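These are the structures, in structure tokens.
Each reported figure results from applying straightforward, stated rules to the coordinates on display, with no laboratory input. None of the values given here were measured: they were computed from a predicted structure.
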Structure I
Amino acid sequence: MEEEINTKYEEMTARFFELRFPEKDIKFEKKVGYFQEWVNRFESGQPENYADDESTLVISQIKAEFK
């Protein structure tokens, strides 16, 4: 059974990983904490502060999708 996504920020993070790191296994990332780290970044309202240029472009796209 697939894990449920509980918050808007988890949904945004899942989309971020889908677009930015399509080769990564989200289930694994959730276990090791990297996924939660990005959830926290989206919750901060300024995930761009933690991102490289490519990630910043993806974040802009996600913010537009989740308006």
Structure II
Amino acid sequence: MAKPGELQNRVQCMACGRQFLVDSPSMKVPKHPPKGEQEIPHVPYIPCIGSNTVGILIGSEVKGFD
């Protein structure tokens, strides 16, 4: 997990187009529901077929200070 001030990479899921921030462009996108479906805690869902695959690198940004 990146610390504030460190570089993160924005990747896009190849299946649904959702975007995620990851530490390395070679990291897999996290498990997520298909686009248009919300992830509700404690409610099972069928993950997007792009989950746990390497995404398309869109760009990079510095993690902000929260």
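Here is how the numbers come out for the structure above:
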| item | result |
| --- | --- |
| Winner on percent of Cα pairs over 19 Å apart once structures I, II are ranked, highest first | II |
| Label whose coordinates, when helix-only ellipticity at 222 nm (-39500 (n - 2.57) for each DSSP H run of 4 or more, over all residues; to 500) is calculated, return 0 (choices I, II) | II |
| Test item: relative contact order in percent (Cα under 8 Å, 6 or more apart) calculated as 45, pick one of I, II | II |
